[in-house]
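J.: Pasting the structures in now, so scroll down.
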Structure I
Amino acid sequence: MKFNQEYIAENLYKKLNEHVKNRKELINISIEGLGVHWHCMVAFQNRACKIHCFEDYNQGNLKGEYLMSFKEFNENKAWGRTHKIEEVLTSSAIWISNKGVNFLYQQYEFVDWDKRRVNFIENEFLKYESKLRNVTTKKDYWSDSCDYTMMYKNRSCRLSGYGKNEPVSFNFQWDKCRLFEVQQNDLTLMAKVIKKWLIDEIQPSVLEHQFDWIKINNLARYYENGEGLKGEFIESWNNIERFYGQFDDRFKTKKLVINLIRELRQKGFDETLRAGQSVYIFMVSRSRRHGLVVGQNFIKFVFNREEDEMTVNDSAGQQILSGEIKFSTKLEAVLNNISKEEIS
């Protein structure tokens, strides 16, 4: 079977050869791939462009999306992602002609766009709010993406929208927990909000009151009231109800599962235990963070999706009880015991 990515790569390979056919230099152009993973390579002396080919699923017709790695002595110097094949052809030709990265920046907006955008936003923030120089920043790069976080004491703001096809937006976090998102293309206003959150340590509700375009949620209010962990636990149970609620009638015991979860919540376990899932398996623990690690204790519920049956196991894989999908005093005792454990 031939996938669309192969057709896209073959078309690019053909156009790359046509683009350089009149050049005197012996330029090496190759194509390689298997299945849906295809790339073309343009190389000359110590310079090369590796061009990964993807299908653009946002277009009605078959379109290519190209992730370019600009290399020198086999070391990556810049990245770029574009839908325009002409940009691929011309930028790769310029690169192997020994032009520098800054020259690419001047000619092509798509080259290192995320990286340059982060630097621009950061510089604008410092221009508008000088106290933001006191925060710690973290930039993580992978291929053409740049993850940017600003941190101060136990609060942080993580860039989530870069302002290209979406508004500039930041996730506001308290003790590494995401509370709410703020969208604002006016970087003057965004800098002011971030300064108030990080430096002034303003309360979420006060921030919402001062800026009526900011909306906070219940989890933020729990943190404001000094009950952050309780709020996280409750929100995890909200997510679990939504998770099981999304299944259709092929999950025949869905209503029984949701009724059990709601009864456990009525008993107050949503305030003492973190809820989670692995595929269809429901799990509870005393984990401080979402996502269990090796050595953490937990209880898991394995539901039969066809019949009214479940088994409850501990983290060692030992069966604790089995029977109908319903609340029982034995189950309550099991959850009371794990609720007494230390947060881990």
Structure II
Amino acid sequence: MTDLTIIIPWYNSKEKSLNLFRQIDKYCGSKKKEAVSFIIVNDGSDKDQSSFLEKRFDNLAPVSIISQVNKGPGGARNTGLEAANSKYIWFVDADDSIDLENVVSELKILASESEIDFVDFNIDKKGVSSNSTGLEVGAYGVESRLKLLKRFGRVVTKIFRRNFLLDNNYLFPEFCVFEDNYLILLLPLSVKRFYVSGKTAYYHNVSSHSVTRQPLHPRYYDRLFTALAGWERAIEFNLSAEFNEVLKYKFRSLFFSITLKKMLLDEEGRQCIRDLIKSYLFAVNKIEPNSDMNCERKWVNKTLLACADENQCFSCISSLPGEKGWLPSSHSLEDFKRIRDSDWGSNILFPGSGVR
């Protein structure tokens, strides 16, 4: 059994993965004996790209390649998680890079602390390094769950204990992007002990090809459904009022506020803001049937005004109905679902939870 398996979803990523592959080559060519292995999950890449990948790591012992039909990054991560034979796993995106030396030097922490659920490393963005949780270096326990729920940070900066994920049935949504939004609402609720490292191990590449940076794309609406499913599962924990308040705040941001800002930048998206409002109200009414809808409408109105750029979408905002005219609508959410399902050719799959 290896100590750490690095799981890399890979979809037509020949050019994007050059920096990461150089780090793998560097590690495999070194004389270090730390037990690190790599699983690259070829997630339905084209024939030429798949051939390149197979030849690139042919007979390189620490690297395994698993090929599957395209399931999205979450499906690739789940495949790697199931195939791994290590105590700890690390999900790394193909277009980013890592510092394995810093990770290996911290493996002693993982070895001596059997109950640490994850170790979080700093992330470098455009030469600036920081911790995505905002926490100081050190060990934390269950008393820090609320802080972690408020700001869980990036999944890719964390090395997880494999059984922590499997024992809690924490798998990623498949056939979607924004797969992390589902788990960042759940992981903080189960963690018992984690460690924040002061070392930088993850190097994020800002890609113009990302769904988050492209003009509004049908797959952008994946975030609505991964956030809603995460909130729906999280409330089963019978949380305190304080936790529920933070959980709802996170859901509002993931489902509504961030989506609204993206839609306001797109002419077609601005025409769908009414549906986003109705979808949000429907989602809240579904999860919290006793919610005060008038308060929810006031929050929507406040958020609209805060996010809107008057020069860009004043006419859009002024044409919306008043607060009392906003009604929850399952049909609006179903419309977004049809848009994203059509692009993917599939429903989102939540392993262990069925299709939503």
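J.: Upon calculation of distance in nm of label points 7 Å out along Cα→Cβ at positions 10 and 82 from the atomic coordinates, which of the structures I, II produces 2.5?
T.: Details: I: 2.5; II: 2.0.
The structure behind it is I.
J.: A value of 30, 13, 8 was derived for semi-axes √(5λ) of the Cα gyration tensor in Å, for residues 90-153 alone; which structure in I, II was it taken from? Display every interim value, and only then the final one.
T.: Working: I: 30, 13, 8; II: 21, 17, 11.
That value comes from structure I.
J.: Here is a further query. Kindly point out which one of I, II the value 67 was derived from, the read-out being percent of Cα pairs over 25 Å apart. The partial results should precede the final answer.
T.: Details: I: 67; II: 56.
The read-out was computed on structure I.
J.: Then there is this: Taking 2.7 as the value of distance in nm of label points 7 Å out along Cα→Cβ at positions 250 and 330 derived from one of the structures shown (I, II), identify that structure.
T.: Details: I: 3.3; II: 2.7.
Among I, II, the structure yielding 2.7 for distance in nm of label points 7 Å out along Cα→Cβ at positions 250 and 330 is II.
J.: By the measure FRET efficiency 1/(1 + (r/R0)^6) of positions 18 and 170 (r between Cβ atoms, R0 = 30 Å, to 0.05), tell me the structure among I, II with the highest figure. Display every interim value, and only then the final one.
T.: Working: I: 0.10; II: 0.45.
Evaluating FRET efficiency 1/(1 + (r/R0)^6) of positions 18 and 170 (r between Cβ atoms, R0 = 30 Å, to 0.05) on every structure, the highest lands on II.
J.: Next question. For which of I, II does relative contact order in percent (Cα under 8 Å, 6 or more apart), calculated from the coordinates, equal 7?
T.: On the way: I: 7; II: 16.
Structure of origin is I.
Bear in mind these aren't lab numbers, they're just calculated from the coordinates by the rules spelled out. Treat the numbers as computed from the prediction; the structure is a model and nothing was measured. Cβ atoms are built from the backbone, for glycine too; each structure is taken alone.
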